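> I've put the structures underneath this note.
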Structure 1
Amino acid sequence: MLVAPGSEPYAAATQPHNSSTEQRPVRVAVVSRPEDLAPALEEVALLARSSGTRLEVVPQATGHGAGAPVDEGTVLLDTSGLDAVSIDPERRVAVVGAGATWAAVNAAAEQHGLLGLAGSAPSVSVSGYTFGGGIGWLVRRDGLSSGALRAVHYVDAAGRSRTASDEAPDELDREAVWAFRGAGGVGVAHTLELDLFPAPDLHAGALLWQGEALPELLAAWSRTIGTLGSTVSSSIAVLHVPPLPPFPAELHGRVAVHLAIADPDGPGAAAPLLDALRAVADPVSDTWGPTDAAGLARIHLDPPTATAAIGDARWLDASTPEIAGALLATAASEDAAVVMMEIRHVAGAPTRRAGAVVAPPGDFIYHAVAPLTLFPRDRVEATFARAREVWSAADAGTTPGSWVEGAATVPDALPADVRERAAAVADAVDPGARLRRSRLLG
């Protein structure tokens with residue numbers, strides 16, 4: 001169950017989707033069934049005793065949130081093999097393994113006219129995404145993925161099987177499901193139960209314009225965004241376009257403006273924004289129309305392969321349209337060391353269950369990403385700082401922690417009282433601190 005450096009399973013597990021940090025654990029624990037977790041933890045304990053070394057266990061499915069060091073003082077617990085997916089269309093519930101990806105879940109759910117609350121990247125694991133809050137393309141109609149979380153089956157640090165739910169007989173498990181809903185979770189999760197939602201007339205698309213139209217497009221966006229119906233979720237961004245598909249050749253190597261937009265209930269509610277932006281300039285590319293789950297997962301134009309990137313993000317308030325033009329202009333300048341900066345619209349998202357983060361703390365999100373293969377870190381940080389000078393006028397006070405790529409910790413992801421409560425749950429589940437805490441706990 002424990003594999004050493006030099007083996008194929010070790011190499012596969014230590015290549016996270018975010019490759020901004022190198023992973024060199026002393027061993028990798030490979031699990032393929034929930035029943036493997038307790039023996040894996042026991043093998044780690046035996047290795048720690050025999051070597052006289054304290055070993056920290058680091059669960060990882062896809063590694064989209066990788067950022068903290070994983071070195072010779074750790075054992076990486078590879079949960080990517082826990083990828084079973086079961087759909088109950090009558091109850092509108094998915095039961096999925098902690099290593100299952102949103103691509104797999106929604107491919108199964110859409111056969112029944114349903115979707116889970118997936119995010120921008122189809123290859124991200126359902127577990128890490130949901131435990132970090134989960135902000136997707138159905139957010140304004142159906143809320144955060146954390147609010148759709150019904151139960152989590154997990155093991156504590158001693159390898160005991162537990163079920164976190166609102167109805168659990170043990171108070172610790174009731175507290176645990178609260179922490180799983182947006183505070184990063186506790187213990188080692190192996191199976192999740194999630195609500196699914198109808199998508200009777202799914203429309204989505206990505207629109208791209210030449211960067212020269214940015215001021216006029218942002219003015220039109222700012223005038224219109226507050227008028228959209230509550231089923232429409234969208235993001236407007238500046239991209240530095242690589243010379244790669246799916247981008248049109250005429251945009252290669254140039255700055256572009258990107259609108260990603262979705263509505264599970266049909267095309268009508270998105271029309272005011274689409275009409276306003278198309279009236280400014282004809283898009284170079286426009287994929288808006290009926291689509292499926294795979295098409296929805298493509299509208300953010302995320303890179304399909306592992307990327308060494310760092311990110312910056314912040315929840316912003318309702319005044320964001322007033323500063324949107326100035327904010328995205330910082331990403332369009334010649335010396336901007338980012339490949340993408342976006343403003344995501346999430347206002348009005350409903351709250352479905354109690355939890356650490358189950359409702360957006362702001363109406364908008366600022367988000368920027370920079371590959372370390374293209375830019376030195378100091379230039380990236382200078383670009384983030386220039387953006388901060390603008391978005392601070394609309395600061396809602398916390399950071400969407402799962403959107404800060406490459407960060408070891410995100411200490412301002414949670415309000416202090418929420419962080420303290422979640423940390424207390426983590427300590428109760430793992431009093432010996434054998435398991436690495438969520439980076440959202442600072």
Structure 2
Amino acid sequence: MTKLGLAQPVRIGIVGLGTVGSGVVRLLVDSADHITRHVGRPIEVAAAVVRDPTKQRDVAVPGGRVSTDIRTISRDPTIALAVLLVGGLEPARSMMVELLENGKDVVTANKALLAEHGPELFELARQQGKSIAFEAAVAGGIPIVAAIGECLAANRIESIRGILNGTSNFILTRMEEDGSTYAEALTLAQSKGFAEADPSMDVDGTDATQKLAILAHLAFGVWVPWKEIPRTGIDTVDIDLIRYAAELGYRIRLVAVARRADGRLALRVAPALVRIGTPLAETRGAYNAVSIVGDAVGPMFFHGLGAGQMPTASAVVADIIDTVVGRAAITFRTTGVLAADTTPGNISSVDTRERHFLRIVVSDRPGVLAKITGILGDHGISIASVIQHDPVDALPGAAANLEAPPPGVSLVIMTHVCPSSDVRAAVAAIDCCDVVRGRSVCLGVLDE
């Protein structure tokens with residue numbers, strides 16, 4: 001038997017040496033002995049492909065081969081595994097196809113690519129007898145893909161509810177704990193590296209929605225085009241909303257929800273009120289959290305850093321190990337990844353029954369409250385509580401608008417459980433009233 005110290009190393013290639021790619025190289029080098037014990041052979045970074053080979057980097061590729069040509073990896077017969085850490089759709093998709101067609105197993109952290117082209121790429125990998133491992137694509141260091149695809153395979157997943165974007169959660173936490181405005185919290189997130197110079201995909205809900213589509217794929221065996229999932233970002237959340245929610249015993253979080261409803265699926269990403277003391281409400285800063293309910297195991301909760309260099313690198317290296325020892329090939333065949341001709345799931349007709357939080361800014365004059373509650377009553381919406389706050393000089397966030405509406409008072413209304421479609425229709429009617437100043441806010445309420 002070959003001694004461990006003399007075993008032939010496994011040669012891998014890395015595409016992209018940005019923040020995560022550099023972390024992967026560092027982890028493979030610094031934890032080489034530990035990783036070798038798990039794998040049974042050393043893992044060697046034989047080559048890297050980058051946009052600019054002359055750029056100074058924090059880590060050096062041990063093999064020394066750095067180029068701009070993907071064929072440096074794809075056409076090298078001694079490299080069995082490629083780690084694709086390029087973001088976006090192109091050239092990432094073309095690179096993935098090149099790697100798979102040339103017989104490479106692939107590990108990736110690119111959730112946008114999988115959310116957009118998953119079935120096509122999974123089908124190609126199956127045709128080539130290769131695997132795609134993507135634990136790092138969702139929730140950073142939390143092993144949620146393995147949990148759903150492997151550990152909970154005996155369960156029929158009933159629901160998923162999670163905080164899947166660390167940037168948004170960091171911003172909301174700072175607004176809540178420091179009293180920062182949205183703009184101030186975003187600037188701080190950018191200074192700490194939690195937000196990009198262009199943070200739009202994080203704050204408008206795109207990132208979390210793409211991750212939810214991947215989890216729904218695994219959990220429910222249905223392909224949901226991510227652009228069809230209703231989504232609302234946090235860029236409309238202001239400090240007054242944070243304060244009003246706290247007064248009622250809640251925090252605001254950007255929550256991704258997927259659940260079975262009458263044989264169909266209900267999915268959404270939107271800010272929601274979560275009751276203080278519940279796990280999602282206590283998830284702070286750049287942390288992610290995922291709550292899963294299985295029919296056999298019941299509720300489970302996963303919590304950890306959802307972004308950052310080393311948490312994501314940890315998930316990537318775990319996938320590298322699983323691929324090298326053969327586990328990824330087995331799980332890729334058995335975790336329900338769908339074929340390219342899979343009919344997309346239809347979520348458009350699914351309604352949700354829950355409590356709702358409304359913030360309506362109205363003119364400060366008699367009869368207004370009766371008019372608002374009357375419209376809600378006409379739509380069959382039962383009111384749990386109404387709080388009228390002191391007059392405001394302008395609408396929250398109005399400084400960012402070219403035209404600030406007149407002063408008004410904020411009505412904060414909590415409803416009983418009712419269909420979301422009825423609430424949306426009522427709010428649309430309310431916003432047409434001449435006593436309403438600006439657009440009202442409607443958020444779902446999660447009490448568990």
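> When semi-axes √(5λ) of the Cα gyration tensor in Å, for residues 233-352 alone is computed for each of 1, 2, which one produces 22, 19, 16?
The correct label is 1.
> Computing log10 I(q)/I(0) by the Debye sum over Cα atoms at q = 0.18 Å⁻¹, for residues 89-160 alone gives -0.68 for which of 1, 2?
Of the structures listed, the value fits 1.
> Another question about this same structure. FRET efficiency 1/(1 + (r/R0)^6) of positions 377 and 417 (r between Cβ atoms, R0 = 25 Å, to 0.05) was computed and gave 0.15; which structure, 1, 2, did it come from?
1
> If Rg/Rh (Cα atoms, Kirkwood Rh) is computed to be 0.97, which of 1, 2 is the source?
Label of the originating structure: 1.
> Right, something else. Comparing structures 1, 2 by mean count of other Cβ atoms within 10 Å over residues 169-176, which one has the largest value?
2
> With helix-only ellipticity at 222 nm (-39500 (n - 2.57) for each DSSP H run of 4 or more, over all residues; to 500) coming out at -10000, pick the structure among 1, 2 it was computed from.
Only structure 2 yields this read-out.
Taken together, the values in this text are just the output of simple stated rules run on the coordinates, not laboratory data. These figures come from a predicted structure and were not determined experimentally. Cβ atoms are built from the backbone, for glycine too; each structure is taken alone.
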